[in-house]
Structure I
């Protein structure tokens, strides 16, 4: 047998139920946790900026992690568009 193996090829409502809704829900959950992590890192960075005794390497690690999460978010949304 050859042909299309895809949920909802003949019934679009099944495609919505089994493909679109789970993908949307998982995307929303992932975005929530990604933004929550980003906000936490920014808060830690701001707290560290106010303290004078913080090591420079810790501050660099936090900045590096914020940059990595930002790049991952941008890549993630670019892949979703296509």
Structure II
């Protein structure tokens, strides 16, 4: 289970990789699903229970996550894995 945390400043290489790979600075739920490997419904469920590890925001009725928050999450998962 993921817990919402304040992560350290993301690695600039991770941010650069995401920006180069996806050519955007925020990601919708479908893109978060691809990046994290979690199902879209699983992400929505965790957001509604306030358990999703990546902070998200609503814009125009859609939900997004900032590239820096996604990079911080990926960096934290890399630390746990190593």
message: If mean projected area of the Cα convex hull in nm² computes to 7.7, which of I, II did it come from?
response: I
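Comparing I, II, where is relative contact order in percent (Cα under 8 Å, 6 or more apart) highest? Walk me through the numbers before you get to the answer.
On the way: I: 21; II: 44.
The maximum falls on structure II.
Work out the source of 2.4 here, i.e. which of I, II gives that when distance in nm of label points 7 Å out along Cα→Cβ at positions 48 and 64 is computed. Working shown, then result.
On the way: I: 1.1; II: 2.4.
Source structure for this number: II.
Assign the value -25000, calculated as helix-only ellipticity at 222 nm (-39500 (n - 2.57) for each DSSP H run of 4 or more, over all residues; to 500), to the correct structure from I, II.
Working: I: -25000; II: -16000.
Attributed to the structure labelled I.
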Entry that produces 1.2 once distance in nm of label points 7 Å out along Cα→Cβ at positions 24 and 40 is calculated, selected from I, II: II
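Only the coordinates and a few stated rules stand behind these numbers; no lab work does. In this text, all values refer to a predicted model and were calculated from it rather than measured experimentally. Cβ atoms are built from the backbone, for glycine too; each structure is taken alone.
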